[in-house]
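The structures considered in this document are given below.
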Structure I
Amino acid sequence: MWFDQQAEINALVDFFRGQGAAAANFGRKVWQTFEAVTFAKLIRWYRSNGWTTTIENPTIHGRRVFRLKYSTRGDPANFSYVRCARDGATVQIRHQLRVETYHNRSKGKRVPRANIVCDVAVVKDGAYDHIKGRMHVFNTDLITFAEAKHMDAYAELIAGFIGLVHELQPSRLRRSRNSSSPAFPGHPLPFLHLSGICHDSGEGLKATIRRRRFGINVFDARSPFV
């Protein structure tokens, strides 16, 4: 597994400069930089599919600052996101987004909320504007998502991702691949994004995903996203 962090940071600086954002902080740790790479690749996907993308930056100490969210903590109002628009539809790409699970039933009750933080998520526009701190976005506002892992993959990691999909969007596991009526047409399928490669057991599990026609993807260094 090889991931040139400095080269990726340089590429990210150039990419976001081209989007009109003066950005320099793409994480001290390699996994943080890889999350930023995944975030940028989703922006590229939407741009290449005809969406107009606009980076929305928070105001910090009186000025607009590009700032990604490298932690599950923090008020989302203090971090950057991307608004995508096409044909009257608008969505947001968010980093480290807390999302309600599909099976959550804690609404209005004094029980722990069932939610999961997605590394990168695409949600309906405005879904997160009123939320602060550890509050979650409603599951019905989640369109798609990506998990970024700086590692090689064995079957266990991919199985964990399948479990995550079951908690967030179980309909993706109901033979939805290549369906004529996908849940969210015009958007990428949820995917696991790896900096390394899938080992034999991981490739074997990927094969069963295709055979079962799950509406998810696994991308690695040998089969990259975008």
Structure II
Amino acid sequence: MISLAAALSLLALAQAGPSGAPAGTSAEQRSPVPSLLSAETLEGRSLLEASAGWPRLRLAYGQGLTPQTDLGAFGDFNYSTTELIAGATYRGAVLPRVAPFAGALRVSLGWYHDFGGHWIYHHRNHFDNGVAADLGVSYSRFAGGGELSLLGDLPVIVTFRKGGGLLVNPRAALAYQTPFYGPYTIGIQLGLGLRVGLGDAPVKRGTGEITALVVAGYRI
């Protein structure tokens, strides 16, 4: 006859995951912190996210379509160069997991407009229009009560003024977001980048870029 203690042990094992942890607590469990920066898709939810700091202001909206796919829209204004990019975004959980990080691919396409401001770049900036595309990756995990994200982006801008130009702005960033109150989240994003250009692109000379943003989200 099996003792009561043995029966309870067998029941606990039956409810545990493959690693012996209780069901629902494995590393594959989805993060409870919704984010447009992380590798975790929205799974049918909607999220509005705003970023402010140096050197840009950004407002973005995301809508989960499937468990693996999000679509959205964004507006991004770099006030140091007076450049505005507005367009559409895609995020797909199609990259392999690198334990303990989940991976996702991010793609955006938008319209580029440079107002030609001379606040910082007195003689290297000018009015221009163009098309901007960005290919990015996110790897993230839930840690310390929030979502830790590693981001890599390769924005490319084709400009139309005069003979046209090309801007490339590879960037890497670290972000951390955590629940704040009710449907709100708050966090920070820190990054480094490099800007280089060809042709008649504005501010085309190679310059470094430091990013420091406060990020706030709202689950709609």
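Just so you know, all these numbers are worked out from the coordinates, no wet-lab data involved. Keep in mind the model is a prediction, meaning the values are calculated, not measured. Cβ atoms are built from the backbone, for glycine too; each structure is taken alone.
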statement: Note: mean projected area of the Cα convex hull in nm² at 13.2, derived from one of structures I, II, originates from structure I
statement: If helix-only ellipticity at 222 nm (-39500 (n - 2.57) for each DSSP H run of 4 or more, over all residues; to 500) is calculated for I, II, the one returning -8500 is structure I
message: Given 12.5 as the derived value for mean count of other Cβ atoms within 10 Å over residues 118-125, which of the supplied structures I, II does it correspond to?
response: II
